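Below, each structure is written out as structure tokens.
None of the figures in this text is laboratory data; all of them are computed from the coordinates on show. Since the structure is predicted, the reported quantities are computational estimates derived from the model, not experimental observations. Cβ atoms are built from the backbone, for glycine too; each structure is taken alone.
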Structure I
Amino acid sequence: MTAHDLPEQKWFFALRSSNEVGDWSAVSNVVSTTLDATGPEPVDDLAVAGRAEHSIVLTWTAPQDAGQVSDVVSYDIRLSTEPITIDTWPSATAVVDAPTPGEPGMEQSLVVGELDAGATYYFALTSADELSNASPLSNVASAMTPAEPTVFRLTNSARPFGAGWPKWSPDGSHLVLVADWAEMGHEQVYLLSADGSEVEQVTDLPGRSAGPAFAPDGERVAFYYRASTDDPYGVWIKELTSNTEPMELVQLIGAPFHEVAWSPDGERIAYTDKLAGSRQIFLVDPATGSSTWLAGGSGSEASSPAWSPDGSKIAYVGFDSNGYHIWTMNADGTESVQLTTSGDNSNPCWSPDGMHIVYSAYDTVGQLWTIPATGGAPVQVTTSNEFAFAPAWSPDGNWIAYTVTRNDIKDVWIRSYE
């Protein structure tokens, strides 16, 4: 028997039989089939969300089946160095590791790697349902990967520890960093011209300094310091325009972690203190030394604060069972949002436009990555086998300064960023 003119949907079939006197049998087993010759709806919002020298991040919204009968089960994503059309689609290169389609309306992303630097790429996709019905071709997204970056080594330390944890001056002309060039094991604060040609020692203290940062006016630096291993750390301030000695602003109860961070309006300094075994973020008023708790504690950790350019948010490192991750929160400590989900991550720093965050990611070797400040797919920035960490974005957004460990010696490098 053949059933004709059935609409596209799922159908169930069963039968009964009767004898010559009209007695009917019980209902048979039930079989089903789906009639569906319509593919999924086309994706119309494929877009490039990020790019690096050798990778591009794609985003799109998961489609639904046009007939709303079958599930969308696969993607065919392709790239080409020539514009993609219906005619050129068959010759485009298939992208491996395409994700499984999500629920209709879900935002999805994919990092396409192993691309050439300085090249233009075109991307398009189709999807298919469980009956292998294919969608029409999506819109075409395109982008040029940045050219290979310009990389400079700014310091050349002779022995461990070396130099590291650079931060840019507000005008981008200098970097502030710590180095033990004067005496091994006694890190001091230094100013370094952005091209590495001039260096000036800012502090001459008997102990150890760490994590410096410029004030927004460019006339002061804040940093961690302790005089000896028997003394507590504190947050200290040094005037750059006078010969006055550094002054302690607030004394820490425990140990610091990475850098201090001066708010864009200059009215608060964020820092990390370790209390009861937990790293926590505090804010201190540089005018009064009054300190208030902001985040961390009670079974959670928060450290490495970094202010957004407009001062409305703070990026920081939070800890959970999966490791250390980059989070953001409002400047008052509310509404925390987790950005990274894998590996151990640290040292967040905002781009000048507030759209991205660069950070250190630690696996077998530390590398620099960026991620959209509102969340999304991360993009790898550095790819060397050397340990790279503590990045700082220049005020014009064109450079990233960072620390590299080579043969146990740390030094400051900068690289161009497009």
Structure II
Amino acid sequence: MNHLPATPFIQEKHKLRCFFNKWQLLNLISSSHKIEVSKGMSKVQWFSRDIWIICAGFVAAMHVGKLPPAVPVLQQELGIGLVQAGLLLSLVQGAGMLFALTLGSYVEKIGLKRCVLLGLGLLSAASLVGGFSQSVSSLLLLRVVEGFGFLLVTLSGPAYIRQLVPAEEISAKMGLWSAYMGGGMGISLLLTPWLITMMGWQGVWLTLTLLTLSLFALVATRVPKPQQSTQKIEVFQLIKTTLKHPPAWMLALMFGTYAGQWFSLVGFLPTIYQQNEISLTLAGALTASVAIANAVGTFACGIMLQRGLLPKTLVQTGFIILMLCALSFYIFQAQLPFLLQFACVFSFSLFGGLVAAVVFAQALRFAPSPVAISATIGMILQCSATSQFLLPPAIAAIVSATGDWFWVGIVMAAFSAMGWLLCQKLFQADVRA
């Protein structure tokens, strides 16, 4: 059968059909893209069940922050010396420095919910007994117990939140979780002096006991038990896998370069206050504002990650600002007026939150396996605690040897540069960056 030649009308009809099909395909692609974007930009459910786990992190940090404002009172009432006061302040970090990775590797085996509850239980018990303690040795021992309670909560939190939160909300929620240290410590630093004047240091310990027990009950009854991994967990194999995983080391070292600087800079705030004759009441409020600024920075970073900003850009921006603030504060300390000195410290704490939030969020992504998330967090916290333990005395030694803060600024800038380079290396190695 002979085919009729295509008339102009048939040719135009064929062109219109092709155009219509292409338009439908493009519309379908565009619609699916809009759906994906809307999923990523959907409103975050802030008051869902995971909020109690986030609150547990804040309350655990409040136990860490309750001690610094109470030290002068403890010195008067119990005769605590400077060395003992220093031990009370550092023992929490000592627990993390020695046991964070090992304890983090056991978390999945024990169970995430059990670990959070055990941590809150240890914090409650230690604070309760501490409220009735009248000896320095018992307070030191109880501080070690609080250190383990703090670790159990902070090691379990990220992996637990990951199971409770939809994937499209995880960046924002991890930003809020990362605010636990600055937020919890800031609240304690702000409220503890006021509470001590009302009820004494024992009252502060007992108040935190009641708060922690209340949260224990809420987590036990309101937060569902996470899905238990069916994979057989060999703890020593998990530690070995984490230690042999380069991204875990990069995240841990990156966080360590920041955390030691933050702890040292905040630790030298009393020196600024003393030089500028700031009252104790105002000094406490200013120190609390610096800690809370860090929490604001981490939370804001979580929102920025949720909205699609690149983690690499946020971290490297953070480290550049840390470098500038540290150089300005340490090198020009004698020349800067108090307001500018404090602005440097405040900005350092605020923008340091960019580093903290990204590190905790990326730990979920770069862990060698889902069951190794808590071990990876443990490795990060262990590097952080080691840096916070070693860097302040190193700074003191540099100042004692040189009689000047200039070289401290150079050392801090070098730490920030190292963090910047580690970030560059981490995301270069990741094809998804």
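Thinking only about mean count of other Cβ atoms within 10 Å over residues 176-183, which of I, II has the largest value? Please report the intermediate quantities before stating the final value.
Numbers: I: 20.1; II: 26.8.
Once mean count of other Cβ atoms within 10 Å over residues 176-183 is worked out for each structure, II has the highest.
Matching task: 21, 18, 10 is the computed value of semi-axes √(5λ) of the Cα gyration tensor in Å, for residues 224-319 alone. Pick the structure from I, II.
Details: I: 21, 18, 10; II: 36, 18, 16.
Of the structures listed, the value fits I.
Starting from the value 57, 25, 16: which structure in I, II was semi-axes √(5λ) of the Cα gyration tensor in Å calculated from? Could you put the intermediate results ahead of the total?
Working: I: 57, 25, 16; II: 47, 27, 20.
For semi-axes √(5λ) of the Cα gyration tensor in Å, the value 57, 25, 16 is produced by structure I.
One of I, II was used to compute mean count of other Cβ atoms within 10 Å over residues 160-167, and the result was 22.4. Which label is that?
On the way: I: 22.4; II: 18.6.
It traces back to I.
Using FRET efficiency 1/(1 + (r/R0)^6) of positions 264 and 408 (r between Cβ atoms, R0 = 35 Å, to 0.05) as the calculated read-out, with 1.00 as its value, let me know the right label among I, II. Don't skip to the answer; put the middle values down first.
Values: I: 0.45; II: 1.00.
For FRET efficiency 1/(1 + (r/R0)^6) of positions 264 and 408 (r between Cβ atoms, R0 = 35 Å, to 0.05), the value 1.00 is produced by structure II.
Out of I, II, choose the structure whose coordinates give FRET efficiency 1/(1 + (r/R0)^6) of positions 336 and 384 (r between Cβ atoms, R0 = 30 Å, to 0.05) equal to 0.40 when calculated.
Working: I: 0.40; II: 0.60.
Among I, II, the structure yielding 0.40 for FRET efficiency 1/(1 + (r/R0)^6) of positions 336 and 384 (r between Cβ atoms, R0 = 30 Å, to 0.05) is I.
Output the label of whichever structure in I, II has the greatest value of relative contact order in percent (Cα under 8 Å, 6 or more apart). Spell out each step's value before the answer.
On the way: I: 11; II: 25.
Going through I, II one by one, relative contact order in percent (Cα under 8 Å, 6 or more apart) is largest in II.
Assuming 0 is helix-only ellipticity at 222 nm (-39500 (n - 2.57) for each DSSP H run of 4 or more, over all residues; to 500) as calculated from a single structure, say which of I, II it is. Kindly include the intermediate steps, with their values, before the conclusion.
Numbers: I: 0; II: -29000.
Derived from the structure labelled I.
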